[in-house]
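Just so it is clear, none of the values below were taken in a lab; they were calculated from the coordinates. As the structure is a prediction and not an experimental result, all values here were calculated from the model. Cβ atoms are built from the backbone, for glycine too; each structure is taken alone.
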Structure P
Amino acid sequence: MAAWTSRSREIFVAAVLVLLALNLVVLAAAYPETTAIDSGCCGTRLLAKDFSAFYTAAWRLVHNPGQTYTSGYVNDGEYHVLPQPESYKYLPSFLLMVLPFTALPYQQALTAFDIFQFLLLPLVALLVYELTKEKGVAVALAVAIIALLLPSPSLHWSLSAAYYWQWGEGQSKVVETFLLLLGLYLGKARRPLLSGAVFALGAFDPRFALAALPLFVMYNRPAIRRAFGAGAATLLATNLTLLIPGLGGGFLTMLLTSGITTPLYWYALIPLLTIVALTVVNIRPVIAAFRPSKILTHT
């Protein structure tokens, strides 16, 4: 175990403050993008922001649930995002988190969602510290740099392409990273029921939860059955809306068409590379957690 001195903690805190300041620069640079109608980072046609998918689907979940996964504008009283709202591609559970933002007008809601997620970044830094403190300050700093900034300076996308488009599109990758890391930390803190429940809340885009699953097993190894049970129960409870006629069918249609083929855009690297970094620095205990003797012992 690498010992942390008071000097080490001061270095880590100072580095985190610098990373947050730099990310604030990225947020300011990306703000005009939130109001633009363009082709985004990687397209060729005019598109609304990704947040339009969340905002519109959350409104539909309450007012017209059968149309939650319908592509494009529906003339049912919803706010008309130009040129048309993007398609919603996550589990319905995420919409429960978005619902409070629908109390605001669309553009204000997007800005509030970005600010809310920026305010989560200090907590992400704390979770990184808790998950890496045994590895030493150098490892903690390396993971923090990935999670809090993921630097890739460019002329057009500020200091970080990933975070520029995270903020510019009103994406959800910070809250997802926060929930997955919190679920892992709760497992490490020997709270398997809470670990499973929080991890399931962060699984609304299942790709990143699957990537983090080996870490989840490692941290919850002494009580893996309880952790999985709590996760499964939470996943089912928060997605019961799939039983609503039209909503479940719409989800399956989306999943089998555009959902499966959705590429990893810049902002997807925020949770993905954070998870990969944590897996790499814990590779030995991760492998050990999947040895047959360990699985039989703890399940």
Structure Q
Amino acid sequence: MIAIIVVVVAGFGSVSGAAAKPRPVLKITPAKPTIKTSITVSLKAPKLKKRGVHYGAAMVIGNLSGPTCSGIVPPVALHRTRRGAFTATLTPQKADPGAPQWCDGTAELTVRRYGPGGLFSSPLARRRFPVGTGKGDVSPVADVPVKITVLGGSTLTASAAGRADRSAQLSGVLRGTIPGQFKPNTDIQVGGISGSLTPLAGGLAQAVFPPDPLCPDTPPPGTFDAVPASSQMALLASGDATFSLTLNGAPSQLFGCGPGGALSGTTTLPLSGHVGPKGLLELGLTGNVTSIALPSGSQGGLAASLVLNVDLSGLG
């Protein structure tokens, strides 16, 4: 009886060994990239047959030395080549549009299997390698999330000569990040700001404010959406504050005078102000866009007056 059991176990071991798949082989080129070198990831692994599943590579550089360097790469899909390998090229500009170079430190690149949906596997392959000098291998410093709440009393007004102003009360929540940690009473930069300005009144759900009388068929959009790549706020130690809020849509489209169809281009509201008695709990900023070209050769303008609660606690 004991002999039979031993034979059965051995049989199972033999079958398992024959069916085992080869381990993925990960290659990084170049092996020691400079801070401005593109990094190519190559993976030799079995072809994925299940729909909605792919290999992805993510990278973290252990020394995030400042906001001008890119040290975190979210998962990037690897594409299959004709020879059967899976590859992708990582560049600092794609990882962070505002960073022209990698951070200087030790990188850790991890490959997982992603999908379907939000599922992902445990690491299939991992590689550590120096970027630049490779010095300063410290734990990554996470960016500080910032929550910007648009408070009551915030307005956006469209005006043009010979026509009544059109104004709307605004609400909304915007979110951005401060690169790395920050110290109180120093200049603070908030970047990557996303979110939307929306009308406060439910009756204006189809547009931020009513269409211009000369352009009744091309109303403004229902929300004004921020463009994260170019929306940023500066909070200076002096108390001065500036907010370059870039919105989706050409100025004439946001004004409500077309062209019709999908929004095209962007519009930047240059907002500024100074902290008052309530500090960042109620920060008032104003700004305007002028000389907006309208039909029949006329011009218009957009003026914003925002009251913002800026939460730097990282808990918002």
| field | Structure from which 2.3 was derived, distance in nm of label points 7 Å out along Cα→Cβ at positions 46 and 70, options P, Q | value | P
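Computing percent of Cα pairs over 24 Å apart for each of P, Q, which one ends up highest? Intermediate results must be reported in sequence, preceding the final value.
Numbers: P: 54; Q: 66.
Structure Q comes out on top.
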| query | If mean projected area of the Cα convex hull in nm², for residues 182-277 alone is computed to be 7.7, which of P, Q is the source? | reply | Q
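Of the structures P, Q, report the one carrying the highest value of relative contact order in percent (Cα under 8 Å, 6 or more apart).
If we compare relative contact order in percent (Cα under 8 Å, 6 or more apart) over P, Q, the biggest value is for P.
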| query | Can you tell which of P, Q yields -2500 when helix-only ellipticity at 222 nm (-39500 (n - 2.57) for each DSSP H run of 4 or more, over all residues; to 500) is derived from it? | reply | Q
